[in-house]
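Structures for review follow.
What follows is calculated from the coordinates using simple rules that are stated; it is not laboratory data. For clarity, every value in this text was computed on a predicted model and none was experimentally measured. Cβ atoms are built from the backbone, for glycine too; each structure is taken alone.
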Structure P
Amino acid sequence: MIELVWLLVSAALIILCGLFVAAEFSLLAVNRSMVERKAARGDRGAKGVATALQSLSTQLSSAQLGITITNLSIGFLAEPAIAYYFHAPLTNLGIPESAVHGISLAIGLTLATAATMIFGELVPKNMAIARPLKTAKFVQGFQRRFTKIMRWPIRILNNSANWVLRKFNVEPQEELASARSADELLSLVRRSAEKGTLAKETAEMMERSLTFGDLTALDVMTPRTRMRTLPKDATAQQVIELARDTGL
């Protein structure tokens, strides 16, 4: 009977693990500008997500601590409980008693790991990537409360990790930078044009604007032998006609 209780507790721990995984990936994948817009309109869930994003490093450390605790607990409870239910069938198959214990534990380890991977990690991870804002709004309250309860262990672990980073001359950051670099914007423009969400002409204009800073004067100058000139007393019509003929 106690083995059934351990299995039920393990199932609850898998759900908890899934919440931590969903929090970790959704907070990383969510569009911050969209969160800020919704929060400004009074969306309470978005306000909670925005608050979590302001302490992103701490929230991720909290999620990782939660994942570690739940995974260790699942291994401690589920594996022997599952092994218990396979002990009698394996014995009935004529397997020597000396080998039954090891085989049943191996089966328990495999099944517990598979269940945790699928339902506690992969499913919530894929959900968070597919619907980051919706997932973040769903888990942000639970995640922030857990962080508050476990703030001292998290602070010790986070500070220890930051100390190691500084030894490698890396300055830790509490939140991701919201600004985008020119290269990131250029990549976004190209992907949007490929997906059809941005008009080709608009994408070309934006791409030229973003890459203009890489050009030198030599890149944009016209060789003297290719120059077309007009007299200083040329009329506006002559200028228009020459521009039309040369495409300049």
Structure Q
Amino acid sequence: MTRGHDTLLDRCILITGGARRVGAAIVQELAGAGADVVIHCHRSRREAEMLAAQVRAGGRHAWVVAGDLGDPDALDPLMDRVLAATDGRLDGLVNNASSYPVSQVRTVQAQELDASVRLHGFAPLVLARRLAALGRPGSVVNVLDARITMYDAEHAAYHLGKRMLDSITRMLALELAPRIRVNAVAPGAVLPMDHEDASTLERLAAFNPLGRHGSPAGVAACVRFLLAADFITGQTLFYDGGYHLKAATYG
């Protein structure tokens, strides 16, 4: 079957951190659009296998690969396992894996910054390079955070890691062109943390101009669009109800 330029039908996409939360929504969205998916997980193997079974039941191929993206020595072996599982097929990459520990500028330690840089910066860089090395057209979407336009004082290491990934998005868009397109989506409030309740999300929604929160499915739709849109690269799509505009308005 001939594929159009703006379709994901029969494409094979790797989603890091794809077993739970927003990552799982992305997997479901892409599989629903006709893609085959490689679901990466770290500790959530059970959830990843259950999700893969759902994808297969819907008629698409799905594979699970586990690995610690915070370990630089594990990145190339992980990609080797991905390509072995898919018989060398890989058309796209979604760098979604993340960690959100509390840290503050006044007390943050070197190991905390190092862990964030490895996970949010170096791992996406290496995985994108491996995709490009296949020598075929492809697409990368990095998942950022709408707060990159401002400041997250309670999560300093995380914030710096996501700011780095924002810059890496544009750098890779230039370096990997013309075969590989690289874009990003920056979500605002879409899910409470595991230790929070729904009221937290409602409170955060009040801070954006639209006065409501988004959804994991909405983030996933943005990812699907950027993966498929064949004349867009180097862009960050804010899915945040206009939250990022406050930085432009108030400095």
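Using the calculated result 7, 30, 33, 19, 9, 3 for P(r) over Cα pairs in 5 Å bins from 0, in percent, for residues 8-47 alone, pick out the matching structure from P, Q. Spell out each step's value before the answer.
Working: P: 6, 22, 16, 17, 14, 11, 8, 5, 1; Q: 7, 30, 33, 19, 9, 3.
Of the options listed, only Q reproduces it.
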5.1 is what came out when distance in nm of label points 7 Å out along Cα→Cβ at positions 120 and 200 was calculated for one structure; which of P, Q is it? P
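Of the structures labelled P, Q, which one yields -25000 when helix-only ellipticity at 222 nm (-39500 (n - 2.57) for each DSSP H run of 4 or more, over all residues; to 500) is computed from its coordinates?
Working: P: -25000; Q: -12500.
Source structure: P.
Quick check on the output: 0.97 is Cα Rg over 2.2 N^0.38 Å, derived from one of P, Q. Which one produced it?
It traces back to Q.
Could you figure out which one of P, Q the value 4.3 for distance in nm of label points 7 Å out along Cα→Cβ at positions 192 and 224 was computed from?
On the way: P: 4.3; Q: 2.8.
The value was obtained from structure P.
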Computed 16.1 for mean count of other Cβ atoms within 10 Å over residues 32-39 - originating structure among P, Q: P
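Quick one: relative contact order in percent (Cα under 8 Å, 6 or more apart) came out at 26 when computed from one of P, Q, so which one is it?
Numbers: P: 26; Q: 20.
Of the structures listed, the value fits P.
For which of the structures P, Q does the calculation of mean count of other Cβ atoms within 10 Å over residues 40-47 return 18.1? Show your work: numbers first, answer last.
On the way: P: 14.2; Q: 18.1.
The read-out was computed on structure Q.
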Where does the value 14.1 come from, among P, Q, when mean count of other Cβ atoms within 10 Å over residues 152-159 is the thing being computed? P
